[in-house]
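Derivation of every value follows stated rules applied to the coordinates shown; laboratory data play no part. Quick caveat, the model's predicted, so the values are computed rather than measured. Cβ atoms are built from the backbone, for glycine too; each structure is taken alone.
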Structure I
Amino acid sequence: MRVAFIVSQLTNGGAEREVAAFANELAGMGEEVHIVCIHDVKDDYIVDNGLVHRHLLHPARWSVPKLRGVCNQFAMAVQLRKIRADVILEFLVRYDRYGLLLFATLLSKTKLIYTVRVSPANGSSNEMNRFKHRMAFRFADGVWIQTEDQRQFYPKWVQKKMFEVHNILSSAFLQIERKSREQIMRFVSAGRLHPQKNQKLLIEAFERMIRRTGNTSVTLTIYGISRKNYRWAEDELRGLVEQFGLQERVFLPGRADDIEAKYEEADAFVFGSNYEGCPNALMEAMAAGLPCISTDCPTGPSMLIESGKNGLLVPVGDVEAMSRAMQYLIEHPQDANRLGDAARRRMQEWGTAREHAERLRENLRRICL
């Protein structure tokens, strides 16, 4: 089977990480795998170049943005036609490019798989995007969802096209040495700096907690960077830290290439997203054995965390609840360790990369028949 993934780039994102992971696994299972990247940027997620074929689309050099965009989209469609894949899987492709994907499969046996990567509860920004969203489902041969909860947001005719395959969890996080922590002093979070991830909630909750308790030792470190279109989000977070006078307590060091080591040094993990699909960062922190606090946003966290048993869930956007949950872990380190141990056991049951890739392959073969 010849499989083609199409993705904006292979850097700085959970979806991009999953493309690299599934591509490597499918190639290792004997499938012919191609990855088409729309943007030619430095790749952070590694694919096996001996097995996986990468195609980087060099951007057209038109001075008029719309002409440049049309040329880039046409190049994408031509590249996909050359590959002649049995199945194309799109990851976070903009809706205005979906017509080019249809062109790439026109008058061919190539099947098109649309992927749902974030919570459908978030919705689309305007009526045109919602229309394109519906058209994407109408013409897709299959729809890949990450969690069963995502299915409920769609009509029956879309549900019939859906199949569920969970994200791949790197085994490196399960290999982190689990330490019993006598004190909970170092909170961490990870994810791109974006309004969806709502790191502002974490900073506000942290400030409220230390103001209420008078704790002078606890810290919060948020790992991640913002993409070009959201530089203002990072500036807003840094401004908030300065406004609260927390420069010595709250840190924004950027992306951590050795996030496993950072988790090993940390005492607890906090996650403030407004909406998610299946959050990789939360999965990885649980696998590392960290006691985790997460917002109970639509789809994702509640599939991973049973509040009070292997982590804590708080309402979306609730600063006070997040603040109280942080305080609880600090004041009850033994219970925090219990939650961390249970979190790791939950992720040990998640399944291997090969098992998830095999499930994906079975669904793709079924659709290609």
Structure II
Amino acid sequence: MDRRYWIAFNLVRGVGPVKFRRLLDHFGDARAAWTAPVAALAAAGLDRRTIENQVAVRDGGRLDQALRQIDAAGVQVLTWEDASYPRNLLNIAQPPPVLYVKGTLAPADEWAVAIVGTRHCSAYGREAARDLATGLAANGVTVVSGLARGIDVVAHRAALEAGGRSLAVLGSGLDQVYPPEHSRLADSLAQAGAVVSDYALGTAPEGVNFPPRNRIISGLSKGVVVVEAGDSSGALITADFAAEQGRDVFAVPGSIFQRSARGTNKLIQQGAKLVRQAGDILEELNLALVNEQRAARTALPADATEQRLLACLSAEPTHIDELGTQVGLPIAQVSGALALLELKGLVRQVGGMNYVVAKELRAGYTVD
């Protein structure tokens, strides 16, 4: 893979994940698609305006300029084909082909929860966000948010103060931090987590950029917590993306007389899980033992028995006796392997010695 051509297509207005995948399928790789003549691009299904945009970028020297900017800024670029591309995000529909990263995306970030909410939060909302982020970070959970004023910035700061990791997703280039007064916080996040964006360097924080970036906030996370949100809050867009991506949606209840609680109360009315404390989230997402799970995955990589059991499991409960029959092993050995898989957070027991596979495995995650 030549990363420069992935970056090149990221500069072309009109080429998103769907069109880029189509180009890869048609031409075989990004380089061939980038250098293809106009007629071939049209045959691949690109419309006239997108082809014109690609030719303008290709002939205008913008790619070389972008590459120089990336090098000068010390930004890491990840693509679908990189092993360090976040697994949670890779499993959503239409993940961004390119991610720009300042800081480090670590395996620990697989255990992540987003905390989002209104920019115009109340004292109650700030305290709730601080308490939840602190509790999650103290239990080894990475806190994801959007670096916006209000709930987002409270969650980021609380996670860092608790000694945890936090990821910020921008609706602009990484060199265009918005709001600008959060630039120092962005630097701190790059030291104890990462600041990420799918927008090229130099991209201004325009309003139209923020709703699409919310799909990345939810995509990086196992669940999304909306702390405080009015009827038209952008946090509700993040909750919608989370639901579409199969993530759990949580909401903090608020006063029925408070405008900034209308959105969260409505989410609860529609089926979002009510949150009173971090433990509610940890329990629902099976994250109460995340530190132990992380250590177990590092120290105990899946052996042949665990691989065979995982291959037999699905979202439908399967009894341990049936699993033993399918893999042809003694129940004692099967029971021990299942216990380790539970510790790793890869399977769950759902009662009566019945087991199901974890959500991320259902979405396509594989054990190395």
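If FRET efficiency 1/(1 + (r/R0)^6) of positions 203 and 331 (r between Cβ atoms, R0 = 30 Å, to 0.05) is calculated from each of I, II, which structure is the one that comes out at 0.90? Computed on structure I. Distance in nm of label points 7 Å out along Cα→Cβ at positions 227 and 347 computed as 2.4: which structure among I, II? Label of the originating structure: I.
From which structure (I, II) was FRET efficiency 1/(1 + (r/R0)^6) of positions 147 and 355 (r between Cβ atoms, R0 = 41 Å, to 0.05) calculated, if the value obtained is 0.55? For FRET efficiency 1/(1 + (r/R0)^6) of positions 147 and 355 (r between Cβ atoms, R0 = 41 Å, to 0.05), the value 0.55 is produced by structure II.
Taking 3.2 as the value of distance in nm of label points 7 Å out along Cα→Cβ at positions 115 and 235 derived from one of the structures shown (I, II), identify that structure. Answer for the origin of the read-out: I. Comparison across structures I, II (criterion: FRET efficiency 1/(1 + (r/R0)^6) of positions 139 and 211 (r between Cβ atoms, R0 = 41 Å, to 0.05)) gives the highest value for II.
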